[in-house]
Structure I
Amino acid sequence: MDLKEYRDKRDFSKTPEPRPRKPGAGRPNLVYVIQEHDASRLHYDLRLERSGVLQSWAIPKLPVMEQGVKRLAIQTEDHPLGYEDFEGVIPKPEYGAGTVKIWDRGVYTPVETAPDRLVVDIDGRRLKGRFALIRIKAREGTDKAWLFFKIKERERDEDKPPGTKKP
């Protein structure tokens, strides 16, 4: 994945955001973070480590743990590894000007990956469990609109006590 769009939107002499760097050695766990971003509008930036970058979505409303509550998630440019630790103020008039705080962080495990569907097990401080990102077709023809929501985890037979039947 390319970080050109990320670099092109920022003047690193004016913003405290991290510069792209080459990924280091593989880590045992994939990074997950949600950053509260109080910019022109308060929103939450979901970031999942994939292919050496943080794939990113802006979620206009607070993410929730309740099953069945869906949140719009607009895919944004990939961010560099290291951004998962970023907190600070992006000055005006820079792109994304406003305050960034870590709202939740942890690790995740991919369960299902497809171009229009991503299912992950999140182990964060606030969010825990199985979540899905499903691409939706927007009226304007953009492919950046997704839904983010918690889904029911399927019980595996090996997790059930002996002698129990499948529902």
Structure II
Amino acid sequence: MMRGVRFVLQLALYVPLMVLIGWFSTRPSFNVIADDQALLRVSFVHGAERKQPCRQRSAEELAKLAPNMRAALDCPRERATVKVQIEVDGKIVLDRDLPPTGLQKDGAVALSYRLPVPAGRHRIVGRLQDRPEGGFNYVAERTLDLVPGAMLIMDFSPEHGGFLFRG
């Protein structure tokens, strides 16, 4: 008799709880972007070139070092600041200087940026400078049709020639 009562009480507690969880899994509705927009997302991690080039140590310098420290090349660890520009339809929407991370300023930079744009045809230009001097050494330009609700991801990979457009 007690088992039956306990079962009915548990059922009376669990059924409304399951209905409540089911309702909250579909309501309230949430949209990341408006119905007539697409999303441009720029996301990458990149290590810039060194600020100063490696130099060859002389024989005298190597002789002064402990045997376990005798590396022929002396390479400073600090990396250059990464400069990123994203242009959409002739307007610069992102212009950032990203300093290297880490205590020795030798780490990679990370960027995550999102921008809702109206759906339709857009000319998107990505520029990146990862060396201490000079201009942008990576430039990519694409004209793309973005449908409502689409997500365009701009990644960066120097092994693949620079900016990658996915989506």
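Annotations for the structure displayed:
- Comparison of I, II by distance in nm of label points 7 Å out along Cα→Cβ at positions 36 and 52 - largest value held by: II
- Structure with the greatest value (metric relative contact order in percent (Cα under 8 Å, 6 or more apart), set I, II): II
- Value -0.61, -0.78, -0.84, -1.10, calculated as log10 I(q)/I(0) by the Debye sum over Cα atoms at q = 0.10, 0.13, 0.14, 0.18 Å⁻¹, assigned to which of I, II: II
- Structure with the greatest value (metric distance in nm of label points 7 Å out along Cα→Cβ at positions 28 and 100, set I, II): II
- Of the structures I, II, the one that 4.1 was derived from, the read-out being distance in nm of label points 7 Å out along Cα→Cβ at positions 92 and 116: I
- When FRET efficiency 1/(1 + (r/R0)^6) of positions 20 and 44 (r between Cβ atoms, R0 = 35 Å, to 0.05) is calculated for each of the structures I, II, the largest result comes from I.
- With helix-only ellipticity at 222 nm (-39500 (n - 2.57) for each DSSP H run of 4 or more, over all residues; to 500) derived as -500, matching label from I, II: I
Computed from the coordinates by the stated procedures, all read-outs in this text should not be read as laboratory data. Keep in mind the model is a prediction, meaning the values are calculated, not measured. Cβ atoms are built from the backbone, for glycine too; each structure is taken alone.
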